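Input: structures, listed below.
Bear in mind these aren't lab numbers, they're just calculated from the coordinates by the rules spelled out. Because the structure is predicted, anything quoted here is derived from the model rather than measured. Cβ atoms are built from the backbone, for glycine too; each structure is taken alone.
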Structure 1
Amino acid sequence: MSASEQRQEEGARGVRLNKFIAAAGIASRRGAEALIRQGAVLLNGQPVRSLATLVDPARDRVRVHGKLIKQLEHKVSLVLNKPKGYICTRRDELDRPTVLDLVPSKPRLFPVGRLDYDAGGVLILTNDGDLAHTLLHPRHGVPRVYLVKVRGEPTAAELLRMTTGLPLADGRRVQAEVRVEARRAKHVWLRMKLHEGRHGQIKEMCQRIGHPALKLKRISFGPFTAAGLEPGAWRRISEGELAKLRGAGRLAAAPQA
């Protein structure tokens, strides 16, 4: 059965539970999967833990942490120029400011791809689960580009290790397109391009070659940049930017508010 036929069959029987939760703006698809596994989701009053569960949005009642959720009529997506000193979660046990303090409180948005407390740059916030899935899933390989200030100056051999692949502490082998962007007396700025990334990956890669990261800024995520935005400022994602993702075959057509 082709992917198209599978989608048609799924549509006839219902929609996957994680997709339904993501479309309601509760979390990304991966975040929704975590909620399901944790037992935080009730379907018609019964806890459900199977990621293959299908729901009928017109008939079924889904609750997350006891709260009834409904599908959103409009999808909203923003680009935020994240400043340092903000975390990419809804709440923080240390009561530090979060990126959600910088954007409108309604509709409820969630950040796509984390940036550390001490890092800044392009951050996407959305209630569009399909967009979040497209940006994050390794299958789509959406590029993300960073400027990284590192201590000292890596040799050509050290940069080659990052390009060809470095083993990380968890056993994964990762790589990035790397070039020197600027040289200073005691440090250099690297331009690093990743097509798949995990939290803390760039810092660990730099540490592995003996040149710790001192500063980090994401300058693009797919077609999205923070050009013209001061730190802490945001803008709505344009239809033209979404069209670039659709043109690359990564994102299905969907209206944005």
Structure 2
Amino acid sequence: MRKYIYVLVAILSISISACNKDEGVNIFTIDQDKELGLQVKQEIASDPIKYPILSRTTYASAYAYLDQMKNTILSSNKVTYRSNFLWELSIIHDDNIQNAFCTPGGYIYVYTGLIKYLDNATSLAGVIGHEIAHADKRHTTEAMTKQYGISTLVSVILGDNQNQLTDIAQSLVGLTFSRENETEADKYSVNYLCPSYYRANGAAEFFTKIINQGGGNIPEFLSTHPNPDNRVNAINMEAVSLSCTGGNITTAEDVSNYNAFKAMLP
């Protein structure tokens, strides 16, 4: 069976090399996405110095707040693999990193630096929706395939190249997605938030803050083209085109509840 898999990988690698480099490539199954994500999760958990994950027991209230936000996004019924992926969320305690990422299979990581940088819950919901979209639309596996090659990822999934996991885990922090992938993730962030009590253009609010601060502080995970100005316009237009009826949370409530959440963190 392993020999068959490696032969298939070799054939596919040759075929893919002849394709347009801008086209998406993803030969992995949903189960393989889940397996790769689980292995990356275990690698991250094994390095608490680099990834100091907050305890769910000690910070139960903070996790309850974020889990409710995540579940609200998932309940939109727009997430294709809502029931297939675990969508497990973890908070990494590092105030110097304004970042978030999602592994294949739906393991979501949010840094305290990003949480504290943002001003309201809607902005964070927009970012988390964006990251969920990358996993749900399988952009993450596609981008990792481009970066590491099919044979490397297959060997990791098969357990034959575990040493590569450290590098793969680290690369997820700043994984580069294509223009098309970023645009699609922005779009689906709006779709996910549209029926919720969050404002559907939450991701645009995040970019607007960056723009208002001069645009020089763009977190790496969202620094890929298109630029923030274009993304704000596209996100707002998507929200208008969908005639979103959600967004019932008031600005005062949005900010007040979010400040209370931030106060739960170390």
Given a value of 0.50 for FRET efficiency 1/(1 + (r/R0)^6) of positions 162 and 186 (r between Cβ atoms, R0 = 35 Å, to 0.05), point me to the structure among 1, 2 it was derived from.
-> 2
Cα extents along the principal axes in Å, calculated, reads 60, 42, 36; among 1, 2 the input was structure 2
For which of 1, 2 does helix-only ellipticity at 222 nm (-39500 (n - 2.57) for each DSSP H run of 4 or more, over all residues; to 500), calculated from the coordinates, equal -6500?
-> 1
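Match the computed value 84 of volume of the Cα convex hull per residue in Å³, for residues 66-105 alone to one of the structures 1, 2, and report its label.
So the calculation was done on 2.
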